[in-house]
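**Q** What follows is a group of structures, each given as structure tokens.
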Structure I
Amino acid sequence: MAQAPTIAEPVVVAATLPEQGKWTYDDWVKLPDNGYRYEIVDGVLHMAPPPDFIQHQKPAFELATRLQMFVKKNKLGLVGVAPTGVRLPPQSVPLQPDIFFIAAGRKDVRLGRYVEGAPDLIVEVLSPSNWLYDRQEKFQAYQDAGVREYWIVDPRAQTIEVFALEQGAYTLIAMARVNEHARSLVIPDFEILVAELFQE
């Protein structure tokens, strides 16, 4: 007796893919939901495997939890985490920041299927597979979109870099090391001891 055909995972055929620099939203929505993170910046496709739990997810969850508790207690706005899509001007394809904060009362940011507009704060936790992407392409995209503050958490170095938008460009205002506190400018009085993100 012949076996019934099985339903296969969607396959992306290389010959059908757009050239780098020409990827669109319509191309992006056709990509498979296979655990990889697909993002497009200026028409260039970037792909990252699922993040490491200890090196990435654990510190990201710890920071997001503490930020959420502080923001909720003080009624300061909204905290979101990946894989929430955030569509930044002028990009057509949403990115997925690890953590983001939107201040209360922002009329220019719309919430729906995606967050439409630039958050006030974005945090990326570096992974071995995409650390350069977070430091270059995403750095530029967040700067161009007007994200007021950008944190880069480096699990290997156990540091948090805090960048503030000044006259349209990011300036490194603090490099918090493992026994130091990282402090936000856009969320007054919020700070975290770097070591707390990496405790066993």
Structure II
Amino acid sequence: MNRPSGGEAAPPSAAPTRVTLAQIFTAFLTIGATSIGGGVVAYLRRGLVAKRGWLDDATFVQMLSISEALPGLNGTNIAILAGDHLRGIYGAIAAIAGICLPGALIMFAVGVAYAAHGDRAVTTAILATVAAAAVGLVFSVTAQLGRSTLNRLSDLVFVGLTVTLVHFLHISVLLALLIVGALAIWWHRPRPNGTNSTGS
């Protein structure tokens, strides 16, 4: 199994030849138990790409793109896709069970505690800190993936268009993805001479 020598650099190869169901379950159990809010995508990228080398950045971005376009949480969607990629349907089941189990148990306990102590000032301060950390994690993984996948001017244009549609024009995420996706398909269509615009 290829592992990065240090930092967050992704390994050059994708999944190893064989990953056991126990390894998949344990990996996603760890991610589910330690990830913070919206930062789960950052933890998934770190755990699956940078740490274990089960996926490369290109594959992870493809899974993230599919997850963004489908209903449900990105983290659980990516877990299903990654588990299926590694070991088929049983890998998908192991991954979704692993990532959901700790959150379900922890949230039950947190719900009980919040009902009893949610109105205290220290609780509000803790939640604000966790929210800030989650935003930082999302920004971190966005920067990491952007460096490795946004290699063309057209990529940056599509990113800017998506941000404009969702943030400034307040168009729904689904509609924005459909619009940008259609434009991207048209832009990268095969040309009459047998080439496309990938290299532009």
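**Q** With mean count of other Cβ atoms within 10 Å over residues 25-32 coming out at 12.8, pick the structure among I, II it was computed from. Write out the running numbers ahead of the final one.
**A** Values: I: 12.8; II: 21.2.
It must be structure I, since only it matches.
**Q** If mean count of other Cβ atoms within 10 Å over residues 121-128 comes out at 10.5 when worked out from the coordinates, which of I, II was used? Provide the component values of the computation, followed by the final result.
**A** Working: I: 23.9; II: 10.5.
It traces back to II.
**Q** Comparing structures I, II by FRET efficiency 1/(1 + (r/R0)^6) of positions 65 and 97 (r between Cβ atoms, R0 = 25 Å, to 0.05), which one has the largest value? Let's see the in-between values first.
**A** On the way: I: 0.95; II: 0.55.
Largest one: structure I.
**Q** Related question: With relative contact order in percent (Cα under 8 Å, 6 or more apart) derived from the coordinates and found to be 22, which of I, II does the value describe?
**A** Working: I: 14; II: 22.
Source structure for this number: II.
**Q** Quick check: -22500 is what I get for helix-only ellipticity at 222 nm (-39500 (n - 2.57) for each DSSP H run of 4 or more, over all residues; to 500), calculated from one of I, II. Which structure matches?
**A** Details: I: -5000; II: -22500.
Derived from the structure labelled II.
**Q** Moving on. Given a computed value of 0.95 for FRET efficiency 1/(1 + (r/R0)^6) of positions 57 and 113 (r between Cβ atoms, R0 = 41 Å, to 0.05), which structure among I, II does it belong to? Show your work: numbers first, answer last.
**A** Working: I: 0.95; II: 0.60.
Working through the options, I get structure I.
Throughout, read-outs are computed from the coordinates displayed, never taken from laboratory work. If you're wondering where the values come from, they're calculated on a predicted model, not measured in any experiment. Cβ atoms are built from the backbone, for glycine too; each structure is taken alone.
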